[in-house]
Structure P
Amino acid sequence: MARVTADPAPAWISVADIHDWIGQLGDADASQRAAASELLCRAGTAAATAAVPLVRACADDNDQVREWAAAALEDLGPPPDDSIPQLVELVSGSHPLAAYWAVTLLGRSGQKAGVATAVLAACLDSECDLSVAQRAAWALGKIGPAAAAGRAALEKAAAAADPRLARLAREALDVIGP
């Protein structure tokens, strides 16, 4: 699939369009969900209010829906502050792609996502998907000193066999500080 970027959003996209497309993400017809995901992708950062529904769409049974939802999240930027609690809940979901994107958006929120420290640290201590654990280490670093409670999990991850996870954990520890 070609990567689509639309920043800033085209003038033809309205708030009502975004809300309609968010609603269509829950449609029973997979082609409607895929079309809505594609339109939200083309909306660029204007679709920020769709952050949580797009993360949920990353767990869809349909490949096209998942692909368009992930593409939309690529260029979405930080989510609205009020979506942080919902994103925290989605980190523990059973679908690795949805968990990955929930973690990514929490990291993009920076220190505002300090409330996510425990769930992100749990990703490092559990048997979660390696890409999610790597992204959790990155997100803790983006949260910075507000993620100090995750220090023990990061120290353990810094000694991990996976070199990328270990590097990301060390980088996060450097940012969090003593």
Structure Q
Amino acid sequence: MRVLVLADTHMRADWDRSLPPRAWDRLADADVILHAGDVIEGWVLDELAELAPVHAVLGNNDRALVGSLPETLELELAGVRIGMIHDSGPAAGRDARLHARFPDRDVVVFGHSHIPWNAPGLDGQLLFNPGSPTERRRQPHRTVGVLELRAGRVLSAQVEVVDAQPSK
């Protein structure tokens, strides 16, 4: 199962911002889409849902989605137990904090920082932040995440660059 992971898209109908073409290419191959918050408006999730089932959590900027998205989510995909939250807090102590919040999850997906993160946590947990495909902030690239899952295992976890053009 191919899971495309997004976070921090920050898209509004009245802003001139969209996902880069490379992100849409990756989305077209997805079996499932996870969005770790800061969607901003529900139409973004509707557009994504035309491509694959979407699971999302509430971000700190998702005021229009309060009441329609949960703050945290736990689900199982291809036998892999996944937890999702928008803000994981500071990097210091993140692994312990996320393990305490999601003690039985194999993978914890988060966003908020716009900083891609693909690293082991405690007790074999994978901590995964796809970065942002629209607002790279101080990061060198716009990014998405791709998880390959099968039979209860994470076969691969990658953060992929989706810049519309090379960064200068």
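Values quoted throughout were computed directly from the atomic coordinates according to the rules given, and no laboratory measurement underlies them. The model shown is predicted, which means the values in this text are computed figures rather than measured ones. Cβ atoms are built from the backbone, for glycine too; each structure is taken alone.
Remarks
- Structure (P, Q) behind the derived value 11, 37, 31, 16, 4, 0 of P(r) over Cα pairs in 10 Å bins from 0, in percent: P
- Once distance in nm of label points 7 Å out along Cα→Cβ at positions 42 and 58 is computed for every structure in P, Q, the highest value turns out to be that of P.
- When relative contact order in percent (Cα under 8 Å, 6 or more apart) is worked out for each of P, Q, structure Q gives the greatest result.
- Here the criterion is distance in nm of label points 7 Å out along Cα→Cβ at positions 34 and 146, and among P, Q the highest value is seen for P.
- For distance in nm of label points 7 Å out along Cα→Cβ at positions 98 and 130 computed as 1.5, the structure of P, Q it came from: Q
- Test item: distance in nm of label points 7 Å out along Cα→Cβ at positions 50 and 106 calculated as 2.4, pick one of P, Q: P
- Structures P, Q were shown, and mean projected area of the Cα convex hull in nm², for residues 90-153 alone at 4.7 was computed from Q.
- When helix-only ellipticity at 222 nm (-39500 (n - 2.57) for each DSSP H run of 4 or more, over all residues; to 500) is computed across structures P, Q, the figure -4000 traces back to Q.
- Which entry (P, Q) yields the derived value 17.8 for mean count of other Cβ atoms within 10 Å over residues 26-33: Q
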